[in-house]
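Listed after this line are the structures, all set down as structure tokens.
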Structure P
Amino acid sequence: MLTEKDQQALISRLSQACGAYSPQTRRKYFISGPQWAAAYEGHALFHAPTRPPVSFEEVIRNYAEIGIGYWTTHDTDVIPTEAIGTDRQAEIVSRIRQALDQHGLQCSMVTTETFHHAVWAAGPAAEAPEVREYAKFRLCNTVDIGHELGASFAVYWPGSLGYQVQGAIEETQTLRWYAEALNAACEHDIETARRKGRPTLKHCLEAKPFEPQAEILLPTSDAMLAFISSGLLTHPEMVGLNPEYLHELMWGAAPRAALARALLAGKLFHFDINDGYRLKHDVDIGIGLVNPLDWLNVLVLLRSHDYHGPFNLDFKPPRTTSAFGVFKVSFPTAVDRFITLWEMAGEVLEDPVIGEATAALKAGGGVTDPRDVEAIVRANQELLTLHELIAHRIFQILIGAHRGRTFSIA
């Protein structure tokens, strides 16, 4: 029978056998670790906790040891709701700054919790004006926290912006009220940034198709883009997207296509990375453990468009993982899978086979008469086979076959 110490030694030995990037290498990438992800205790609607609570000091220290150079948080991950905006908040924020400085981390993003507390039962844009005023206060307070911690991004997930029963709210009015809260945050940000001599934050909306309301008013990144360009925002240039990979996948969409539309709109500010399954709930599995080929293609897109924003590790270590394993297995391996896939994406972009095939497709069959439809079909029908060949080549890069890796059956 293995003792707890023996089990931890086994985990450490097998982890080392898998190989890993050094903390120095990991810090070269804009990878951020959320407080909520590391502090997740394994609980959910039907789940009891399986891990003990951890403090932000412990999370920051472990991220530093792993080589995660950036830390992110919800306001109430670290500040009790009743302490928001008080001297107690200032004392906690000061302790966070000390912990970040001590371990050489930066705070890259802060986000507002507008979905858990009972005050959000009808959402941050409820009919009651006092709820909406409180929502404005919370968003503006998050701006203050962001500037105090040196963050560059603020994220808002309006998961409770919706309804349980039809006819209970008037959707257009609710969206106007929500825009008022974002407008207040942006105005406060402009004044705060001017006073502190800092750039304004990038304000990022995060979409999710399901939960906690039965129907969500802004369920997808495309809905968010429409909202930003609706004319309701006084500073739409300050507001962009924080898509989450799984949130786009959940409703059956293609995350890569959603990211492409955000890139075209110039609104891909921030990106939450994880994995999961289509048409399922928000399981938040670590990147690459379910859809590694899709993830490789996502990163090819982002590399080809020179995306240099954050990659935020918004996943939940499984309930079966121990508190020890969270920092010894879950986060190091998630970072390493991302780095491997990111570097593979670079290989895809430089691969001569893919390059030649893509160039041939773009050149076309050479028909000079653009109205001769039959000639166009004949001239391109063989070239179109290259679509499948390109996909095969990307698969080869994923498994290392392009470097000579082969498998045989004895």
Structure Q
Amino acid sequence: MLYTIAIYLYQLVVILISPFHRKARTLLKGQREAHRILKQKVDRDARYVWFHAASLGEFEQGRPLMERMRRLHPEYKILLTFFSPSGYEVRKDYEGADIVCYLPFDTPSNVFRFFRHVRPEMAFFIKYEFWFNYIWACQHYHIPLYSVSSIFRPNKVFFRWYGRPYAMVLKYVTHFFVQDEQSRELLATRGITDNVCVVGDTRFDRVIDIARQAKELPLVERFCHDASLIFVAGSTWPPDEDLIIPYFNSHPDMKLILAPHVIDEAHLQQIEHKLRRPVLRYSEATEDNVGQADCLIINCYGLLSSIYRYGQVAYVGGGFGVGIHNVPEAAVYGIPVLFGPNNKGFREAQDLLRLGGCFEITGQTLFNAVVDRMVENQKLRTTRGALCREYIVSNSGASDVIFNTLNL
């Protein structure tokens, strides 16, 4: 099959570039370790539920389901697999799963070995994950497989003339829990109608859970004390920072919390070089010195989702490159959110732009104008932020609908 040949070719490319590409090396190492982890850790007498997420974003969408499964059905153990290093390397110690490992490349031999190690009783693939050989094997072994928070668009391979053979994989999915009506309609064009529910995005449940359990961060609270406005910029890249930092440098009444997407030393020094006001890294902050800084750089992972709650305005990075990061993570706190123009593939961003809770930024002039309005008009900040919060709450509940439908 052409699909399997393509997987072998992809694997070969990863091998060839691995000496020169750190992420490829990490992926190969994780792939080699996956079968060992499964062989050592799988309890043959246990009952497993398998969750698969490509990366960190998909993990966050699947997390509400994993945590409900753990809470409501402790008779099951949870196997969590990732494909991307950016997911596995961050969440390999996730306590909500009994086993965490990479998903080996989707070749027939790897699939055979995977199911020789573990035979889960059900499987949940999050959002875009449609590995043909694994999904075919689930059907072959009579393992129910659910596609969760999946979203389809007309330009996806399933709906192109050349993608019809690969679209057969959709027939092997037990049930689709899709995000929107367009996805349901597209699946219908491939004859899939009876096993589709429109439930929304489980990520809304996750960000509400995060907001309820937000960490108390005394150093951040001390930094924010007496500031007229806190601007939180999360998951930023250099093009985002080139908009934010010049504005911040010229507005002394504003304080900035900056959480860059990449926190290596070179990037941190690049940021510090651009700043013209007192700056402090979070790792170096103390009760005595944090109040003296105007910019706090979050040079660690795991805090951003709690830090947004301290802001009056948020900026979510990535919109001038690979695509915006997690808008709901900021919007759940009822603050207006800004982001760059690469947001068209993100339903929540498009919805919030239409509602007026978010603002698309295309350059420095527009950034300055929008932030000026936010700084000068507290009522505008409050009303636009309330639109964000209401949208998140009104779109929550997908996890409960999924569990009710499964009737476990």
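Taking Rg/Rh (Cα atoms, Kirkwood Rh), for residues 15-166 alone as the criterion, which structure among P, Q has the greatest value? Looking at the calculated values, the largest one is P.
Calculated for structures P, Q, mean count of other Cβ atoms within 10 Å over residues 71-78 is largest in P. The greatest value of distance in nm of label points 7 Å out along Cα→Cβ at positions 159 and 327 among structures P, Q is that of P. Looking at mean count of other Cβ atoms within 10 Å over residues 31-38 over structures P, Q, structure P comes out largest.
Figure out for me which of the structures P, Q the number 29, 19, 15 belongs to, where semi-axes √(5λ) of the Cα gyration tensor in Å, for residues 191-374 alone was derived from the coordinates. Comparing all candidates, it corresponds to Q.
Consider the structures P, Q: one of them gives 24.9 for mean count of other Cβ atoms within 10 Å over residues 199-206 as calculated from the coordinates. Say which. It traces back to Q.
Where a number appears in this text, it was derived from the coordinates with a stated rule and is not lab data. Bear in mind that the values here come from a model prediction, so they are computed numbers and not experimental data. Cβ atoms are built from the backbone, for glycine too; each structure is taken alone.
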